[in-house]
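The following blocks contain the structures, represented as structure tokens.
Nothing in this text is a laboratory measurement; each read-out follows from the coordinates by a stated rule. A quick note: this is a predicted structure, and the numbers were derived from the prediction, not measured. Cβ atoms are built from the backbone, for glycine too; each structure is taken alone.
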Structure I
Amino acid sequence: MSKICLETEASTSLEHHLREAECTYVLRRIELHNRTPAEGQGLWSPRQSAVYHRSDLSGQTPDRFVIIAPSESGEDMLEQLLEFAREESQTASPFNIHRILIADSLKNWQEYLSSLETKLKDQVYHIYDITIRIRLMKE
């Protein structure tokens with residue numbers, strides 16, 4: 001997550017000041033791509049989504065979300081949340097929407113970092129192998 005901000009409208013009266021809240025942030029995630037990697041390229045691609053949320057704290061108007069470029073799995077989870085809320089004749093909690101988007105953006109990072117670790121180890125072993133061969137050739 002690169003940026004999170006919370007703003008309220010400026011006003012002289014406290015009641016008007018706390019009427020609306022806005023939140024905007026960018027989520028970065030990593031996804032496996034379905035391409036055959038070229039020399040030096042990995043199996044992973046970085047992706048990002050933008051999220052905008054505006055909430056009327058008085059509850060008079062519904063919350064508004066703008067979600068740009070969500071992942072397929074994130075979009076599926078949001079659809080399930082909205083369907084469940086419809087079945088229960090409720091509204092989906094805005095916090096659950098944020099929770100789903102953030103959790104979805106975190107899911108592949110551990111596997112990605114593990115693949116980078118493996119790649120780095122292979123490169124280090126290759127360097128050690130070359131260094132040892134050079135030393136043996138000099139002896």
Structure II
Amino acid sequence: MKQIAPKIYAQALYQAIQVSEDLDLILKKFAQMLYEHNQLSKFNLVIKEFKKIYNHKQNLVEVDVESVFPLTEKEKLEVVDMVKIVSSAENITIREKIKKNNIGGLKIYFDDVVIDGTIMKKLQTIKNNFKK
């Protein structure tokens with residue numbers, strides 16, 4: 001039997017949810033279909049793809065920000081403004097992750113984008129430039 005990619009399952013789930021109000025029934029049938037096709041192992045990947053589709057359709061971007069200290073409100077607004085420019089999204093949500101092993105700076109993740117503004121990354125770049 002031909003394997004179906006998680007993205008295809010996610011698109012089907014998204015479309016099914018759009019045309020029906022019975023979310024419980026849709027999810028039950030969807031899980032049953034994955035089980036019957038021996039695809040339950042792809043469930044987490046399907047959900048990840050579903051989130052991408054949903055966020056795209058809702059013009060929403062979820063941003064993970066790693067820093068040594070919690071962001072100030074001003075820093076959060078700067079991150080939101082930067083992500084809006086890069087992604088064209090209107091709705092931005094930020095999840096902060098405190099990484100005590102960072103020296104300083106921020107590392108920002110959203111969609112398939114990584115913006116590394118950490119001091120370690122800058123030091124690595126300087127080191128690599130000296131090697132040339």
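Summary table below
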read-out	value
Distance in nm of label points 7 Å out along Cα→Cβ at positions 77 and 101 from the coordinates reads 3.4; which among I, II	II
At a computed -15000 (helix-only ellipticity at 222 nm (-39500 (n - 2.57) for each DSSP H run of 4 or more, over all residues; to 500)), which of I, II	I
Ranking I, II by Rg/Rh (Cα atoms, Kirkwood Rh), the structure that comes out highest	I
When relative contact order in percent (Cα under 8 Å, 6 or more apart) is computed for each of I, II, the largest belongs to	II
